[in-house]
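Take a look at the structures below.
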Structure 1
Amino acid sequence: MKKIQAIRGMHDILPDQTPRWQQLEAQVRELFQSYGYREIRTPIVEMTELFKRSIGEVTDIVEKEMYSFEDRNGDSLSLRPEGTAGCVRACLEHGLLHNQIQRLWYQGPMFRHERPQKGRYRQFHQIGLETYGMAGPEIDLEVILLSARLWRVLGIEGLVLQLNTLGTPEERRTWREELVAHFRAHYDALDEDSRRRLETNPLRILDSKNPEMAGLIAAAPTLFDQLGDESRAHFEAITAGLDAAGVAYEINPRLVRGLDYYTRTVFEWVTDSLGAQGTVCAGGRYDGLVEQLGGRATPAVGFAMGVERLIAVLEAQGRAAPDTAPDAYLVLMGEAAAREGVVLAEALRDALPGLKLQVNCAGGGFKAQFRRADRSGARLALIIGEEELAAGTIGIKWLREARDQITVGRDELAARLKEILENHS
């Protein structure tokens, strides 16, 4: 029989890996809540039309990468490739944007049919935040400063902030005409993808990773020359705020992001900790998206970050994973001790909230149980054999220190265990 394995590009996160994920998620949750952001949870499956209208039909995501299918009713559905569109759809559907300001965040799996490689998977996980109803540069600045604080909380070093502005749609249209003229004048130097995008979405040409296109892209006109006073002032307010907060940044006029709904501010945090330069967090302002999906014109700013990449950066920088080993392992010899031990464990958990206690429920002799206790990483073994059961006592054996085993009465076990663990911490 053929062995069934995980789908290519979709990975299991095993128990020895999940503590780092849980720690990161808890730190993110605490930080977001401290800024007044509330969590929203949206479906993994949405109508395909949602992503065509939001991301843009002439994008790699929609053209090549979405997992789309027809359901039994003949509707075209897609696994979500990103989180913003679903967040906007939910806000519109439930009336969260009418004369309201919202600060929201989300987390969960996303899906894109890409070529799997290190840090890039077909099922990947994102954490993101979205803000609605605030048009001034202050919220752009807050979002970027929040992300900068997150790296400090996580202990990640060396990330570089790249910043750009895409102006207003009108300013971008003028720039687009200049881009088309530039690339058309060098049509023979364009690769196949760029030729296809030339008339439909020339900004995507600036995203090209083809090294043979680098010189041509570098020589392309920039949007800065087309910015009006308002867009320029908006961008300068953000850079001035970053300067005042002491957050370093690089202005990258080629940064356009891979989604069509961005306006004005766009930014990325990039790292070379993973070898080739990679983006771990990206976002910006998308004032036109809510109206594009059928709502009233609503200013919006947000970002998303890839959890797998953040985990990879933490590991590459040698950040220690949290210790999840139990405090104690309960060794139980004999049927009577096994039955009584499970009840005793519950009493200990009641008496010592937060105690990490693992109970041997698999039988076996002392030797086998102590092997399990050692493999668990526990600091202590609590022992109930026939003698302890008869005498109403518990043996306490240190597994990580050269100390003599002691015996205590059942009624003093909780207090003694608390004393030992507090002194250890």
Structure 2
Amino acid sequence: MATQIQSIRGMHDILPDQSGRWHALERRARAVLERYGYREIRTPIVEKTELFKRSIGEVTDIVEKEMYSFDDRNGDSLSLRPEGTASCVRAGIQHGLFHNQQQRLWYQGPMFRHERPQKGRYRQFHQIGVETFGFAGPDIEAELIALSKRLWDELGIGAVTLEINTLGTPESRQAYRDTLVAFYRDHYERLDDDSRRRLETNPLRILDSKHPDVVALNADAPLLHDHLDDASKAHFDTLRALLDDIGIAYVHNPHLVRGLDYYAHTVFEWTTTALGAQGTVCAGGRYDGLVTQLGGRPTPAAGFAMGVERLLELIHVTGGETPGYHPDAYLVLAGEAAQRQGFTLAERLRDDLPALKLQINVGGGSFKSQMKRADKSGAVVALIVGDDELAAGTITVKPLRDREAAQQTVSYDEALGLLRA
């Protein structure tokens, strides 16, 4: 007997019982994004490795350790995308979307990182991302935060906290970086191995460490806010005022830095304590320098991305609703004559009620077994057609979810009215 082939570790099948919940979340996200004037962009899953080295940074964990990279038959180094922003910027430059234009874009799809799989962190994971181009002020950042807040409301998610910070300009951040490195060198013995490595590559990430000794050390670390120029402070103050105006609560977290090199000015995260260690469900900020970094003209940009798996888990643990798929009606065909005419009836119903989700019994079976299938399908009603209904030109409509409602045998037109209701 041949050995069964299993899915790759950290890459999971989304089964039919689960996919309806994905559809519900994606449908609500699309509706919110369209209400704010955002348009969808779809980019390839595979890109040139250079794209991510130039955007994310060659000395980041993602590029150094986590990307799925390979040489194709032409000898070109390609990678499965580990995030969506770089691909979105590449597409915008390539197709001239940024020249004298403003863009509000969004995307969804799988991303890939070779991490240690754990709950809420997978090697193939899915994101919904939002990117804006051509907007230099803090008002677009307030819009992004308001948009994400509205999505939480639509999904029934209340167990999240907004954390915000500013990284200032690249110049002010470099000055702060030098001060921070000097501080950590003075306390080198208190750093864990991971933080010591980051000290040479990306010292701001040490501020985000979860190691207890480093967390205690960071309480005394110099603050970036003390190194900001006046324009950066004014930018951040305006954002905070806008959030206050629209009633969105936030926490100013001076240690929030984000893990990618291309961020500047505002960064933000929506976090939760309901998912254990994997507490970030949505994160983003401003990255004005990335378009130039990838060969385009100077273009202000800001965006965010959210993990779909984490959102679905958060909805589940907090008691929110993500309904799965079920048909509206299940057509039960009792008798040979009914089975012969069942397909004609089903197509007629679909023609007359385009929004109706109708599942027809296929494969025969007794009346009792068909009714069991109808109930198991999750349908709201069973439509029963047997010899008596055929002779009278009627349909029996039997409620399956409302046990107190009585079944009715009605004409075809009356059945249409019941189904519309």
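Just so it is clear, none of the values below were taken in a lab; they were calculated from the coordinates. All of these numbers come straight from a predicted model, not from anything done at the bench. Cβ atoms are built from the backbone, for glycine too; each structure is taken alone.
Here are the numbers for this structure:
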| quantity | calculated |
| --- | --- |
| For distance in nm of label points 7 Å out along Cα→Cβ at positions 138 and 162 computed as 3.1, the structure of 1, 2 it came from | 1 |
| Which of 1, 2 yields 6.6 [distance in nm of label points 7 Å out along Cα→Cβ at positions 202 and 362, calculated] | 1 |
